[in-house]
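Every number here is computed from the coordinates shown, using simple stated rules; none is lab data. Source: prediction; values computed, not measured. Cβ atoms are built from the backbone, for glycine too; each structure is taken alone.
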Structure I
Amino acid sequence: MKEKILMILKQNKDEFLSGEKISDEFGVSRSAIWKYMNVLKEEGYEIESIPRKGYRLISSPDILTYEEIEEYLTTGFIGRNIYYFDSISSTNIKAKEIAMENEEGTIIIAEEQTKGKGRLGRNWTSPKGKGIWMSIILKPKVDPIKVAKITLIGAAAVNQGLKDIGINSYIKWPNDIVIDGKKVCGILTEMSCELNMINYCIMGMGINANLNESDFDEELSKKATSLKSITGNNVDRKKLLACILNRFEELYIPFKERGDIAKTIEISRERSILIGKRVRIIRGELERMGTVVDIDEEGQLIVKYDDGRVEEVFSGEVSVRGMEGYI
């Protein structure tokens, strides 16, 4: 009921709606409407209330609920079912708990993560109300070996979503988004499978939207930054989230239906920060130097090592670093 009342307020944002009209619309008492209005106010909605005129929505809070991003969404199924949390340990953990009983495209999103994780078990800073911390439940009918491609799709979607709001970024294969040489987004894809069948996979995204420099510790600030620090202004998290989801569905459907990632590869090559650069390829204790030549049609990194050998590098447990540091 609360969501329905909010929707009618949004649809009539520039005019007052009487309590009687709203109660008639939904078949509940005016006192019930009053109670729902108070709940909305407690959640941060600014609602003007004038006797004999009714209620009018003045402003909405900066929260990432379905009701707040719906107007920007063009998707058919990605993001159409959202579990929203004020605070959670990890969106990926929650997604894995509920994946089997929820449809593909379901989103778990939180204003804060207390135990956010990145690739290789690294901690991920997720302060309240300052980023986009989310996980998407996916159920593609593909061989598990192809799941790594979903990470590339996610990276390309974030790159294009940022472009949609006027921010240029680069992709650091396979799962990071970089601006001015520093990381603003990381992607972690996990899956549950049986032999050659996927039960589900979870794509987690952490996007440093409106963090301040003080939100990063000294070590992290050397390789990470936020969109706010880069642009000098707060970004509209609602619009950015919707743009990313819209772009993700555009790129994901061809993969889901035909195994097609051609557009993703095109974006990954065009916006790659690694192609043409000398890098260190790190596998556990083994480290080799080489130059990134390309990203092939399967989404693998093509590296020419200093000894002249050319190798196709899978994402897996490999880290790619610049000669002196992160890039």
Structure II
Amino acid sequence: MAEKYIVIADKLEIELKKMRSEGRMKLPSENSLSEQFSCSRQTVRAALDILKKAGLIEKRNGSGSYIVEESKKNKTVYFITEDCDRYLSPALISGLRSELTSSKYVLKAFSTMGSGKEEAAAISRAISEKAAAIIIEPVRDLIPNANDRLIEDALALRIPVIYLNSSAGPYGVVRITPDYREAGKILTDKLRENGRQKIACIFCSDSSAGMDEYKGYIGAVPAFDESLCLLITHRDEKEIISGKDRSLTAFIENTLNGCDAVICQNGMIAHRLVNLLNKSGRAVPSGIAVACFDNGYYSSNDSILSMGYDTGLLCKKLAKTCTALAEGGNYKMFVVPMAVLG
């Protein structure tokens, strides 16, 4: 059970929104709050200190505690991702910035290049600037992350933290992600409906999205064969994308003979695989189908069957969630819908 001062801070945070709507900016005295919550003044002070550090109230010497005026609150949302220039990121950042601007919020985007140190620096900056919210699109989210401590600090300061495209993450974060497990099943079923019988796969083992897709795939194939599955790490993925194709070449030579389809984690891997298959004399898609979970330009050609989501809809829901949480509202669960694109 949470400490009493934390419980009181939670209740007061809800009360602040009501007070603001009624035009009441001054909080009751510490004595009044002590009586209201049946606790000591020391406990009340600890609760008020949480709200002060979060930038929700200010203390005026000799006068008491007041709700911070809207004009003084930070209206900046931090978006922390591996690479702001990664092929799907620009459209997401642009759409999210546009949606937030309409609500008078601004967006700052930061690239970590997969570095925990850079992620820590971005989270620390968001905390020091009392950001309205922090959105993190994590990599290797199934690997223990020392930055979870920073996320706990942000949450303690009433800064909402949203994990995008991840079903993992520390306690207290809000998650907005497609149902990748169901998507894995749907895409596998689609290939089987198209007559594909022996379906291989390539998934990232240190990514919750990859493992959720893998579970969906396992549940959809009639007889699971582990030898048809190539499980890679985030580092392996970066090497594949950069053109170091030894693992994919070996997979084609040793595994894909006899296969008539393969599902990939994303469009970048699928794109590299198609190139290698064509070079090896395997025609795509007539000889072997290649599928992935993506809606970027790598998977926009007729050679690749892909599942994706509506980026515009995601940006609207993500912005709405950020602003609602930043203003003390409740989070409504939202699962990003995915559909087969072609």
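Brief remarks on what is shown
- If you line up I, II by mean count of other Cβ atoms within 10 Å over residues 42-49, the top spot, with the largest value, goes to II.
- Structure from which 21.3 was derived, Kirkwood radius over Cα pairs in Å, options I, II: I
- With FRET efficiency 1/(1 + (r/R0)^6) of positions 138 and 258 (r between Cβ atoms, R0 = 30 Å, to 0.05) derived as 1.00, matching label from I, II: I
- Given 20.2 for mean count of other Cβ atoms within 10 Å over residues 90-97, calculated: source structure among I, II: I
- Origin of the derived value -9000 (helix-only ellipticity at 222 nm (-39500 (n - 2.57) for each DSSP H run of 4 or more, over all residues; to 500); candidates I, II): I
- Given 0.65 for FRET efficiency 1/(1 + (r/R0)^6) of positions 202 and 290 (r between Cβ atoms, R0 = 35 Å, to 0.05), calculated: source structure among I, II: I
- Label whose coordinates, when FRET efficiency 1/(1 + (r/R0)^6) of positions 50 and 242 (r between Cβ atoms, R0 = 41 Å, to 0.05) is calculated, return 0.80 (choices I, II): I
- FRET efficiency 1/(1 + (r/R0)^6) of positions 82 and 266 (r between Cβ atoms, R0 = 25 Å, to 0.05) from the coordinates reads 0.25; which among I, II: I
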